[in-house]
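> Each structure below is given as structure tokens.
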Structure I
Amino acid sequence: MKKRTFQLAFLAVLTYPLQAQQVGGARGQDINGYNVINSFETGYRFSSIEGDLGKYRSDVNFRNGIRLLGSSLTVNSKDGKGRLFDELTLQTSGLGNDPYESSILRIQKNRWYRYDMLWRMNEYYNPGIPIANGQHLLDTRRRLQDHDLILLPQSKFKFRLGYTRNSQDGPALSTIQLFDGRGDEFPLFTNVRRERNEYRAGGDFEFAGVRLHWLQGWDYFKEDTVDRVDSLSAGNNPGDRITLSRFYRAEPYHGSTPFSRVNLRTERKYFAVNGRLAYAGGRRSFIMDEAAIGTNRFGAAQNRQIVVGGNARRPVTTGDFSLSVLPSTRLSVTNATSISSARIDGDAVYREFSNASLQGTTVQFRFLGIHTITNMTDAQYRVSDRLRLYTGYHFSTREIRSIESDGDPPFAPSVSTGLQENRQHAGLFGIRLKPLKPVTVTLDGEVGRADTPFLPISDKNYHALGGRVQIKQKSLLLSAAYREKYNTNSASFSSHSSRGRNYSFDASWASSAKFALDAGYSKMHLDTVSGIAFFGAGALLANNSYYVSNLHSLNVGARVAPHKRAEFYGGYSMTKDLGGSKFALRAADPAAALLNPVQAFPLSFQSPVARVSVLVRGKLRWNFSWQYYRYNEDFGLFGIKQDYRAHTGYTSLLWAF
């Protein structure tokens with residue numbers, strides 16, 4: 001399902017909502033020694049949706065209403081000697097109930113300070129997977145803001161202050177299974193509350209050609225999400241005797257992470273040095289208090305309590321050092337070494353107690369450590385202006401160690417330790433060729449081997465090949481690329497094999513200021529097979545998980561400006577996953593009914609778009625935009641398809657001076 005997640009992310013990029021764009025230039029006015037340029041675009045956004053509204057909201061989410069689609073304000077000192085500031089810019093997008101809103105502000109005074117602010121608000125709606133029968137839902141708002149202040153920005157000695165805030169809140173719906181329930185789940189209401197605050201202070205210094213950057217920060221995170229059920233529920237299977245009359249779960253999770261970062265670099269005629277050291281000393285404290293009251297499958301009263309608590313230290317240290325040597329204008333050699341050490345060290349205890357049976361379970365966690373050392377050597381040689389060669393060797397070693405214990409002190413606990421080491425070697429090569437002046441050809445490859453990868457899907461025996469051809473002649477640009485990666489990983493308890501191939505073609509042409517054309521096509525193929533083990537029908541089942549994807553993407557767009565008062569844009573994008581030949585599992589296999597439908601997810605998405613902008617008079621423009629979305633699933637998990645069709649757009653007036 002990892003590839004499925006990638007497909008949805010790729011689809012989200014293609015379906016990203018059409019934003020209002022300023023069309024045409026603005027005219028400035030001089031006021032008290034400043035030049036002021038201002039514009040704002042306001043109008044009405046419309047939408048018409050048919051089909052699965054939840055899926056549309058998770059992808060696009062534009063609705064009807066009056067909006068401030070965009071605004072821009074720029075104030076510049078004419079002589080660079082303003083009293084309080086020399087530059088002020090403010091840009092907004094989507095304010096007024098759009099699901100994606102943002103504001104960008106910059107104020108700066110030459111030689112003294114520069115202040116940057118970015119504010120964003122995103123409405124995130126997720127209807128959950130179709131098999132949840134509408135009982136998994138997330139409808140939250142995420143607000144993000146970044147503030148950065150630089151003192152003496154043009155000096156060789158500058159200082160930085162910063163603040164970041166990220167919060168998420170809103171209702172959610174999930175399910176829970178209790179009291180040895182088999183095939184019965186209970187709806188669970190959740191009040192999501194998450195918040196993160198970060199404070200930063202640092203500076204940049206330059207002396208004798210050496211540049212030093214340092215930053216000290218403090219990151220604070222807290223989550224106070226509460227789940228509860230306050231009334232009697234028979235669950236999704238009212239035919240059994242399992243009921244839930246009360247459920248409450250509070251799991252506050254608070255922590256802080258002070259961090260430090262230092263970067264030192266210098267460049268000379270024949271060499272360059274770059275060193276970086278970062279440390280984050282994370283600390284977390286948490287507790288989960290859960291209580292459930294109801295009846296089990298035999299109708300007996302149940303009263304169960306679970307308490308999970310602990311604290312953890314998560315120190316993470318990373319260091320990088322690279323040395324680049326340039327003995328001549330033709331040859332460059334770079335050696336880089338990276339060290340990473342991450343640990344989770346602390347006391348965590350899980351306790352489960354049944355008031356009915358007066359029995360409980362205790363599990364303790366102690367330590368997890370991951371240490372990695374990587375060394376990379378790369379060399380480039382310019383044979384001539386038409387030919388360049390590249391080669392490299394990369395080596396990494398990783399150690400993973402864990403310690404767990406069972407039992408409750410002061411009784412002697414049983415200690416379980418784990419240790420795994422992995423070494424990976426990779427060789428790289430490449431060539432860049434210009435057989436003709438407008439033609440550039442790039443070829444590269446990588447072959448890697450690892451002895452004991454940490455996960456079955458990690459790289460073990462793999463190779464990657466790629467190539468790109470580009471032709472640039474005046475205003476015409478053509479390019480074609482190919483890339484593939486094959487990986488096989490076999491372990492004593494599982495196996496994994498994946499094959500991926502990507503093809504892409506792109507073209508752009510601007511014949512004049514009145515006409516421009518862009519087009520592109522890509523195909524991504526992936527097929528994987530992995531061994532899996534899971535519980536089903538009261539037994540441990542083992543099988544292979546297959547997945548096949550053939551994703552085709554096409555986009556084309558043209559801009560036409562036949563007259564200085566009018567401009568048109570038309571475009572079309574299409575994404576289609578054809579899936580592939582499914583692997584037939586044995587009919588007698590108990591897992592076949594579950595795995596057969598999820599080996600491929602064929603779907604299609606298409607979206608034409610059209611925009612027109614007309615200059616009504618010197619300071620006023622009329623804009624109109626229309627975009628159509630059509631999403632169709634051909635697989636339909638459990639007979640549920642999330643198809644939808646939607647017309648969206650806006651009409652607006654843009655005033656600029």
Structure II
Amino acid sequence: MSTMLVGDGLKIMLAAPGRPMLTAPRSATRADPAGIPGLAAWWDASTPAGSLGGTGAPLTRFGEAVSGIVDRSGAGAALSVWHPATAGVAPPVATARLNGFLGGVGRNMAVLPGLPPAGKNLPWMDPDQGLTSPALPLSPTSAWTLYLVWSRPNWRQTANTPSALAAIGTTIVLAADNRGGGNRLVLFPGANQTVLTTSLTRRHTHAIVIRNTPGMGVDVWLDATQCAAGAANPMGALASAPLLFLHDGGPNGGAECWFHEAAVWTAALPQTDLNALLTWQTRWKRGPRKGVRVLVTGQSNAGNGLNDGAWHLLAQGIAWHLGALGYGVAGLYGSPPSATCIHGEGLYPVAALGLPGSFLTNPNDESDPSVWTLGTDGQAVRQWVQTGVPAEDAADIAVIFWPWSEDDSTRAYTEKATYTSAARRFLALQRDMLSRTAANLPHIWWSALPFNYANNDTGTQMQREAVAALAADPSQNSTIALPQTADSLPRDTTGYDPATGLWTGGDWFHRDAADNRRFGRLAAPVAARAILASGGGDTIAAIPAGIPAAGGPVATHVYLESAGSLIVTVRHDGGTDLIVPPTQAAAGAGWAAMDGGSVASPGPIVAAIACQRIDATHLRIVLARGLSNPASACRLFYPWGTGTIGRGNAVTDNFASVALPSGWDIGADLGAEWRIDMPLHLPMTVASGMAIAATP
């Protein structure tokens with residue numbers, strides 16, 4: 001028998017049958033600042049309760065305006081919002097998931113879906129806000145210790161001058177270089193400065209401890225590593241002074257950073273207490289941080305979505321799922337010689353209809369598309385990616401998004417092999433533009449829109465099958481983030497009634513702005529999973545079960561209940577129940593059966609006249625007439641070809657109202673619009689139609 005001795009205060013337990021182990025109660029390894037003697041003030045904005053709202057009461061949720069930060073020491077030294085202007089200044093906001101599941105306070109001036117100004121990265125931080133404390137005993141001749149955790153999401157965007165991170169009275173204690181500087185973090189910048197590091201990155205989270213010992217100087221620990229000992233303290237004579245965080249005190253002097261946590265002790269902390277503080281700060285992921293940028297390529301619907309702010313919402317949602325510090329979109333809706341979204345251009349020409357397209361050049365010599373070269377449109381994409389995007393922003397590109405079908409869905413069904421090969425080729429060339437590979441740059445796209453041009457039902461189904469083929473090929477690292485796009489309206493409809501799901505007018509070739517924005521939100525969790533699987537995560541290492549992975553509930557089986565009635569079985573993604581809205585959804589909108597034939601040679605299409613919920617995972621689809629062919633010769637579609645379901649007319653799950661894993665309520669953090677019931681779809685692997693079984 002072997003015995004294991006572990007610790008003091010021993011208790012006996014069995015490590016294995018017949019193998020006793022002596023154990024002790026595990027001591028706390030991360031005591032908070034309140035347990036360290038001499039605490040004068042402690043401010044923690046990692047949760048909403050650490051911030052004060054407009055009434056002076058602690059907040060209960062992220063996303064609310066902040067008037068100050070609670071002093072958790074009990075001394076009543078709350079931080080208040082500080083800015084040089086006296087009126088008309090919007091307050092900072094308590095913001096979620098800036099560092100894993102922990103938040104902070106600051107103000108992003110770009111409120112999506114509104115777009116940031118050209119050249120501004122997200123978040124676009126307010127350049128004139130900071131936080132200030134009441135006067136504290138922080139003189140050069142007194143003992144004190146200062147602790148601060150902050151995040152910088154981007155270089156300062158109003159100036160290239162250093163960002164003041166902390167000041168005592170009029171003395172800047174800590175400043176960070178911005179673009180064009182030496183990547184330094186400087187203690188007491190000026191004639192008596194001490195450079196703490198020269199490796200500060202564009203995006204980062206850091207924790208610093210500054211300890212002043214009269215007669216001995218200043219000691220500093222950056223992310224638990226000592227980087228200064230006995231440094232000079234050049235502060236002028238004073239008895240006490242307020243602390244100013246993330247501002248230098250002058251106009252537009254904001255650091256453009258997020259505030260996370262800070263504390264002050266009226267003591268030079270001894271090593272034991274210092275060790276406790278350094279252990280406490282490990283709850284923050286410190287060091288370089290990531291931004292998430294979505295590269296968007298396509299035709300006019302891709303460009304409209306770009307201008308609608310839809311793909312910026314997608315980027316914001318991806319960043320939320322990954323805990324990323326910055327986010328944005330790389331893309332331009334325009335025309336050659338420099339653009340990524342180009343109106344009315346197919347991947348290559350649609351010769352039968354005379355439609356142009358030159359992302360790839362088709363030499364019309366029957367060569368395989370795998371050797372085709374970039375055409376004028378493709379060169380415009382390369383020009384914009386390589387010259388219109390700064391190199392450091394291009395490095396943030398975490399995914400290629402193709403909200404793209406339109407002209408390409410008008411092709412003949414027989415063109416599927418050529419089109420699929422061409423899509424593979426252009427995707428490879430687009431990755432080459434960034435010197436990236438399929439392994440580290442995933443690709444997402446959508447199922448073809450209902451683009452009713454030249455009666456192209458079979459072409460639309462062909463395009464959906466091509467999308468499915470790339471997604472099924474592991475070497476392509478391609479994911480379908482939006483498997484259902486027919487649940488949308490034509491752009492600029494004039495008579496949409498949400499009570500009935502009916503509408504009039506509109507531009508049938510383009511999707512409505514509200515639907516584009518919904519698409520962006522719907523795609524976020526699926527895209528985030530693809531990025532995470534490709535090594536593009538930041539502070540959140542895993543997305544749990546219960547968060548959508550397939551883009552919504554998916555039909556898994558259909559059988560013929562009677563000649564005119566089908567039973568569909570559904571597997572849920574994030575929801576737990578099925579909803580058939582009392583709009584056109586109940587009248588069977590979108591459901592259709594092909595009575596014999598195939599996509600290449602379609603049989604009669606029989607529309608549904610009713611859709612009924614049977615239980616949480618089953619639907620009954622009633623057809624306009626019975627099927628005349630054997631079940632095995634028939635197929636179910638949702639929708640068939642260019643059929644439009646329309647906003648509010650799709651069968652959905654109940655995802656907006658289900659209980660979510662702890663910390664994963666995106667609606668609570670980003671707004672109610674993010675809690676969406678997700679639309680039902682047929683698996684893209686059966687884009688050619690789900691085979692109907694004769695029995696359950």
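> Please state which of the structures I, II yields 95, 69, 56 when Cα extents along the principal axes in Å is computed from it.
On the way: I: 82, 62, 58; II: 95, 69, 56.
Of the options listed, only II reproduces it.
> Also, quick follow-up: Please state which of the structures I, II yields 3.2 when distance in nm of label points 7 Å out along Cα→Cβ at positions 50 and 434 is computed from it.
Working: I: 5.5; II: 3.2.
Checking each candidate, the match is II.
> Work out the source of 1.02 here, i.e. which of I, II gives that when Rg/Rh (Cα atoms, Kirkwood Rh), for residues 194-297 alone is computed.
Details: I: 1.40; II: 1.02.
The correct label is II.
> Also, I was wondering about something else. Taking distance in nm of label points 7 Å out along Cα→Cβ at positions 178 and 394 from the coordinates of each of I, II, which one would give 2.5? Please report the intermediate quantities before stating the final value.
On the way: I: 4.9; II: 2.5.
Derived from the structure labelled II.
> Upon calculation of distance in nm of label points 7 Å out along Cα→Cβ at positions 490 and 562 from the atomic coordinates, which of the structures I, II produces 6.6?
Checking each candidate, the match is I.
> As an exercise: mean count of other Cβ atoms within 10 Å over residues 258-265, calculated from one structure in I, II, equals 15.9. Which structure is it?
Clearly, the read-out refers to I.
> Upon calculation of helix-only ellipticity at 222 nm (-39500 (n - 2.57) for each DSSP H run of 4 or more, over all residues; to 500) from the atomic coordinates, which of the structures I, II produces -1000?
Working: I: -1000; II: -4500.
Attributed to the structure labelled I.
> Out of I, II, which structure matches 14.1 when mean count of other Cβ atoms within 10 Å over residues 154-161 is calculated?
Values: I: 14.1; II: 17.8.
This figure was derived from I.
> I've got another one for you. To test your reading of the models, identify which of I, II gives 16.1 for mean count of other Cβ atoms within 10 Å over residues 314-321 when calculated. Walk me through the numbers on the way to the answer.
Values: I: 16.1; II: 27.0.
Attributed to the structure labelled I.
Throughout, read-outs are computed from the coordinates displayed, never taken from laboratory work. All figures in this text were calculated on a predicted structure; none of them were measured in a lab. Cβ atoms are built from the backbone, for glycine too; each structure is taken alone.
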